[in-house]
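What follows is a set of structures for review.
Read the figures in this text as sums done on the coordinates, not as results from a lab. This one's a predicted model, so the numbers in the text were calculated from it and none came from an experiment. Cβ atoms are built from the backbone, for glycine too; each structure is taken alone.
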Structure 1
Amino acid sequence: MKKILITGGAGFIGSSLAQRLAKNKDHHVIVFDNFITGSYSNIPVSKQVTLVRGDVNEVKDVLHVMNAYKFNYVFHYAAMVGVKRTQENPIAVLHDIEGIKNILTFAKQTGVNRVFFSSSSEVYGTPVEFPQNEETTPLNSRLPYAIVKNVGEAYFKSFQKEYSQNYTIFRFFNTYGANQSNDFVIPRFINTALRNEDLTIYGDGSQTRTFCYIDDNIDFTLKAVKEDQFINEVVNVGCNVPTSILDLAHIIITLTASKSRIVHLPPLKEGDMAARMPDNTKMLRLLNRKLTPLEAGIRKIIALKTKYESMNQVKQSTILPAFYENSYKPV
């Protein structure tokens, strides 16, 4: 049985990965999270999944869990996220460097086959090339969150060079889907539109982003693992179709049949780049299919929200015992 650790496993992407991995009876998935931003309700209820509460930035927590299970693969997805949160807590963001060092140190010591690191498109900073390419686009990040991801990439490359610790670095570009928090633009717009409240946009809304549906992200990740692809490489993970934030707001208002208005706020002082778009050649080559169109992905989220609300969605208190029955908890 393959033992797989997902740090930040109660977060949006981490829990989505855990859910898919848990479908394979040959997998034992350990979800590791401190629940500062993660949610218990995100974690799949499965005999293949064990919840471990702990902080990846604390040496003793990482030491306990990695010595207890001797993992084959580690997905290091734990990080402080959200534009507002990361800008308001820059010291806490920088503390995430400790988590990167802890994971790599104990991965080396316990014989982990490969560690997957969730980096970010933010490492590119102010774009100087379109699309952003993993090999040719310079990294000129300035904000603490982006700097931590950049430093993290350097640690992974250094551990491989000095200790032969294999890695894969995923530079994620705006992944979206169900269970994502309101820290991110698509769920925030959808939830606001469903309440017929004003959608607020910083600046004129001409800034563009590319949006990758969660299923495309996870399909690519699992294929990279199964086929032993991108060992000791950096890969952009995202869609390459740009959409302006203003157009995104209009799309969501239309698809939700909302009466919401669009209200423009002053532009952010920092952290809101004019444009970002990945060169996703590597991702598309491995997937060998087209990515989910934006409107199709948004329709799926709206349909799921409507379904869960009509079912009065299971409360967290009714499902927690299933997580704790066989959970290993650091002391």
Structure 2
Amino acid sequence: MKRGILISAVVLLALVVSSGQATAVMQYTITDLGSFGDNSYAYAINESGQVTGWSRTAAGDPHAFLWENGVMRNLGVHYGYDINASAQVVGGHGQLAFLWENNSVRYLSTLGGASSVAYAINDSGQVVGMAYTPSGDRHAFLWEDGVTTDLGTLGGSKSEARGINALGQVVGMAYDENGRYRAFLWEDGVMHNLGTLGGVFTYAFDINISGQVVGSSCKGSYNYHAFLWQDGVMHDLGTLGGDESHGFGINASGQIVGSARTWSGNNRAFVWENGVMYNLDNLIPADSGWDLTTARGINDLGQIVGSGFHDGEMRAFLLTPIPEPSALGLLAFASLVAIRCLRRRTKH
């Protein structure tokens, strides 16, 4: 009887401890991705931990980079904004959108105007962004297999696409017939207005495989709040105590990253999950020397990229979650303790 009580007690303890670990706030290690001589900014990360963004040289010239295994590689073009599982990078160089892969740069066709920029790419190689039309308006586009498709607007003259998921659903911003820019979801050839948080203007920046959309929307006058849109409803994610926030990235688990003002008016990078917005400055080592201002991307492993001040210099960063003991591991440990206790009692 005593043996059964002992085993039950230890197992119960393990389950309680593991439950506490599962609900604990995640902590992160931080990696400085370096620079080409001046400021650097990270925008996106794939599931392999490869990162893209851009950095200025000491002379002030912008260069896109591909970072992997501790090395920042100069891609020879200006701004890198997204990367997919095949390490294809998209962005803008001069006045043209580009697709970089395997040491080669391809400039994408426009919508008949003079310039374009690519903001996102999915694992199928579909690219979205913004391009000018012959009339001088800028429109969201979808590029696939050498063909550039105009995604239209919400009745106004301008639009731009910022995100695309594996299903080919596209999000971004478009003007309506009254000249107000609104977040949109484009799918099956139709652009849908996602509404607002009560104000006039909204932006959408990213969409995950479940169709969850993140961005920022006016709440009244001109202060923006980060939002999560799902199942037809736009949810306010709040701030870090200040008056503004912006949601830039979301992963398959619904974790959201972005930037928000604190009560003191400082911009700080955040991660949002399960209804709570966390200041990422509080989730890294206190003596790191970093002030994280913006988080731009998050992969399905929970790794986060963005930019912040490191010892006074603007640098691209990578945050990696610190592994926690699993419930199974704790249970196994508790069982081992129980067995040892029983052996000792048997000996006596």
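When distance in nm of label points 7 Å out along Cα→Cβ at positions 195 and 235 is compared over structures 1, 2, which one is greatest?
For this comparison of distance in nm of label points 7 Å out along Cα→Cβ at positions 195 and 235, the top structure is 1.
So mean projected area of the Cα convex hull in nm², for residues 187-274 alone, computed for just one structure, reads 5.7; which one of 1, 2 is that?
2
Which structure, out of 1, 2, was relative contact order in percent (Cα under 8 Å, 6 or more apart) derived from, given a value of 19?
Working through the options, I get structure 1.
Can you spot which of 1, 2 the value -4000 was calculated from, given it is helix-only ellipticity at 222 nm (-39500 (n - 2.57) for each DSSP H run of 4 or more, over all residues; to 500)? Before the final figure, lay out the partial values.
Numbers: 1: -12500; 2: -4000.
Traced to structure 2.
When distance in nm of label points 7 Å out along Cα→Cβ at positions 51 and 259 is computed for each of 1, 2, which one produces 1.6?
2
Suppose P(r) over Cα pairs in 20 Å bins from 0, in percent works out to 31, 60, 9; of 1, 2, which structure was it derived from?
Values: 1: 31, 60, 9; 2: 29, 51, 15, 5, 0.
Working through the options, I get structure 1.
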